[in-house]
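Given below, in the form of structure tokens, are the structures.
What follows draws every value from the coordinates through simple rules; no lab data is involved. Keep in mind it's a predicted model, so treat the numbers as computed, not measured. Cβ atoms are built from the backbone, for glycine too; each structure is taken alone.
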Structure I
Amino acid sequence: MAIISSSLNESDDPCSNKELRIVGSKKIEEEKRFHPYNSSRPKSLNQFIGHECLKNSLKIAIDAAHYRNDCLDHLLFYGQPGLGKTTLALLMAHEMRTNCKITNASSIERPRDIIGLLLGLKEGEILFIDEIHRLNRLTEEILYSAMEDFRLDLTMGANRGTRCRTINLPKFTLIGATTKLASISSPLRDRFGICQKINLYSVSDLQKIVHNYANLLEIKLSKEASLKLAESARGTPRIALRLLKRVRDYAQVLNENNSVSTEIVDKLLKYQQIDNKGLDDTDRKFLNFIKDNNGPVGLETIAAGLGEDSSMLEFIIEPYLIQLGFISRTPRGRIITPQGEQYLVNSMLGQ
């Protein structure tokens, strides 16, 4: 296997990464006392709502690791923002009864940053790197031997004083999360033993999540109101919980209590221009722009016409519209489907 080399001066402190956060079972309990939102996260994999096939696959991997008295294979979670990738990483650490060190790829700028993280790991611990597709090339190359052989191959010093050094690492699990799977290089992606996509949630699962979080916030939420919030959340728990907190604000101002009815939910959604499918004003402008230009229309053209960033449209707006069947991607650009045109007609009629 080829040796991966990186420049590291002996005077550098490789453990000086300030963005690192270590989460263990005791630390999680401490955070809950000061940050109520953290208590909304499930405390075990069984409490994680939805994605039964994904959970079953992870449970098998966890049980097998316990049977062998070994650490988990490296995992890669990918999917849209707000679907629970970080939560799953924390649950993996909980199920494996170990610590999880959390960092973001954007904070790993130099080789010594990732080296410091790896040297600080203990046997069986988990290193979670969010937005892992943002790692630079040199950092990725350092990870190759670390992930595969649990070692670091370094060059130290300069000029005639340069020498090679191999450092053995304890066995660990790297969990990566990304919203852009295609942006991860093939050599790094292939080193993950488990690669799982997290899809959008069903309305019924989102309703359960909203109901559970409402109980934690001590909000009296009717079944109809929780259903309406779930239907407007674009299949994303983060959006559902955000809407719930805004509904709570309305309830406290209008009713001076924490009782949320369907009428209050309707007022909030109308104020934020969100309809019963979870589409907002930007989504409707996106559809209308394609329709008015008689599609297909290129993404950059749509972005220029709407005054929006093309990446935001591609990764935030488009996926949900495609799932609804309102638009299609073609080699020539985006086109609106008959379902999308009918939706616009119904929107104009107020249906």
Structure II
Amino acid sequence: MFTVNVELGDRSYPIFIGDGLLGREDIVAPYLGKGRIAIVSNDVVAPLYLEKVKQLFPGRELLEIILPDGEAHKTLDAINHIYDKLLEGKFDRNTLLVALGGGVVGDITGFAAATYLRGVDFIQIPTTLLAQVDSSVGGKTGVNHPLGKNMIGAFHQPRCVVADIEVLRTLPEREVTAGLAEVIKHALIYDAAFFDWLAENSAGIRQLDAGLITQAVQTCCEIKAEIVAKDEKESGVRALLNLGHTFGHAIETASGYGTWLHGETVSMGMVMAADLSCRIGWIDHSTANRIRTVIEENFSMPVLPPADISVEQYVDLMLSDKKAESGKIRFVLLKAIGETAIEGGVEKSLLEATLTAGAQLCR
């Protein structure tokens, strides 16, 4: 087992990474408090892991809250359902929520924990690769709105994160691939050597080789923990973790939540960001082309955005992005593989060229 610590003073917490951790009662025991425990999961994950996870809390009174699966259900209705169950059971401020599932379950549970009785503790047990490397770490919680993804939420750090590599073996291939988009994102923003390593080991990583995937998860968590420790509330460097997300969130919203997996739109968004970075002169054509090639060919991720989203739709949705400022869209763009910066002065013609490039992105 590997442990990565997120250093945030009195809100610091460990990320435990390894095989078979769902059977390790000892690692979660120090973070449970003395109150009652409510486990939040969904109707896909619960049949696989709920009974095993319940064994982590022997002798404790447990409430099970099972949500429908999917991004389409990441709404305030889901939050209200959790509130209803907690209030009906008269759960108090000593309550601990447990998020058992992927990024949607983690975001919903975290937001419920941040707001129920003005804040209760929670722990994350992420069951998707995307959640293990990204969404379970850093305390971003929230739900979607029809006009924008993740526009309603709060920062609320978990007590601990338990990333069991073993659970990834039950994921559909599409979910694994979507999670790997966030792995590549960490490399592109922060670590060129990690990007090279991913490209060289892509076959084994895609097959979930235990050693390779554990190293990938650990490296991503180390990168994110370092960034979050510097900028917990995303007032500066943490915004760089949104590489590809300005484009990706617009695609998700325009297409309807659930049409594309989040990681799939991030893979498209990273290629669009690379293309725009090339157009403004930050990276050369060969670098942009290599980024697309690794994403598309080494990892078999979608790179071409839907053709039915207009430039006007993109711009309207991206103006609602959380990085937008004073009516300007601010993009996370690449200065090199492993180096990113935020740019808010992109010329309209260059942006439109990227938004309409289609199959010629980075070509």
Value 1.6 of distance in nm of label points 7 Å out along Cα→Cβ at positions 247 and 311 was derived from the coordinates of, among I, II, structure II
Working back from 0.20 (FRET efficiency 1/(1 + (r/R0)^6) of positions 71 and 303 (r between Cβ atoms, R0 = 35 Å, to 0.05), computed), options I, II, answer is structure I
Value 61, 41, 36 of Cα extents along the principal axes in Å was derived from the coordinates of, among I, II, structure II
